[in-house]
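Got some structures for you, see below.
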Structure 1
Amino acid sequence: MVNTCFQCGEYCADKEVDIENKTALCPLCGYKNRFLSMPLFIVGGASGTGKSTVLKELIGNMDNVILLETDIIWQEEFNKPENNYRKFFETWLRIAKNISQSGRPVVLFGAGFGVPENIEPCTERRYFSNINYLNIYCSDDELEKRLIKRPQWRNCQNKEFIDKQKEFNNWVKNYGKEKKPEIDLIDTTNLTLEKTVENVRIWINEKMSNK
């Protein structure tokens, strides 16, 4: 919706965006298309840290945001590591941008979304007032235990997959508060599910109050 000019009908994501005045300039006719510039919330972290479980508990229990699992649209056409899966991330930002025109911000739950270098270069990123990053993590031993307990059909028990998730998990832990954009962290190693869910809820609400 937002990428289509309301005056001439031209489709273009790469409009000249004025975030302060919430307008996107059509390159064809010069019309300033107005849009809602909302914050975007991202909950990331390695497989096994608890993202999907937290999302399941929060769905239906928060009415000020839209909560979405990013894996729901994954298709083989997105599997392009050579360009850092750019189409996948652009597609989700476009979806989130259009949903947020309803007046409620979107919270995306997805592993790679917690890596700013996957998100910040995207064309669609310019339409959000700000992006808030939260990554959840746990100890490597706990991560391995959780992955091994998963159903066999998920193929999470092989060493290569576990080692890859541990590597990402340690990247999360070592990102550092001094880096920009800042990423908030929650260690789920010794937390109950209820406490983890509450911490994520508090984080979303606190960021909402600062939007």
Structure 2
Amino acid sequence: MDTATIDTATVVDLFLLLLIGIGPKIALLPYLEATAGLDAGDKRRIVRTMLTTASVVALILVVFGELLRRLLHFSTGALAIAGGILLLIIAVTMVLGHGDAGVDHDADGDPHRLAMFPLAIPYLLNPVGIVVLVTASAEARTPADLAIVLVPLAAVLVLDTVVLAAANRVSSHLDPARMLVTEKVFGVLLAALAVQLALNGLADIGLIHAVEH
């Protein structure tokens, strides 16, 4: 990553990727389902745990992602392939699931455990976000390069906070059937993104020619 070549379009693209990778859409329906029977205080604590967990892991990936990549001896192309496969699994679950979004409501009888897994990871910070953050860490050459990533990351986390807080206030007025339909449609779009992510990884490691998109 070269800050000399960074322009507005690059920052917008990075923001949009992070909006998918650590934005509220994938986590929203599972969060509403997991917290449906809880009071407002518990919901706020779960949101804080979700955001704190996702934020801390995201910062670790930005700062130490390249070190982890070197220690574990994988390429960013291999990471993109792995991320695409995992995202495809999530997308298939969203499309073919029966409305429970993969959330085990009885996990240890502790809904706050769900705030960390699976709500924070892999729903809020999902495979796309992990790929983007580790790749950005691998390509960063200076602290300024990392700042280019941290600014849109902070903006997305603020948006997550606003959306989840608003969801707490309006959850009783949301139509579950319509939410489920949007979840299915978004799942199909995520499946396409997952395939593209895997194709980009295959192109990065030279197994196929670069894919235009």
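What follows is calculated from the coordinates using simple rules that are stated; it is not laboratory data. Treat the numbers as computed from the prediction; the structure is a model and nothing was measured. Cβ atoms are built from the backbone, for glycine too; each structure is taken alone.
Quick rundown of the values:
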| read-out | value |
| --- | --- |
| Read-out helix-only ellipticity at 222 nm (-39500 (n - 2.57) for each DSSP H run of 4 or more, over all residues; to 500), computed value -9500, structure in 1, 2 | 1 |
| Entry that produces 25 once relative contact order in percent (Cα under 8 Å, 6 or more apart) is calculated, selected from 1, 2 | 1 |
| Source structure (of 1, 2) for mean count of other Cβ atoms within 10 Å over residues 36-43, computed value 22.6 | 1 |
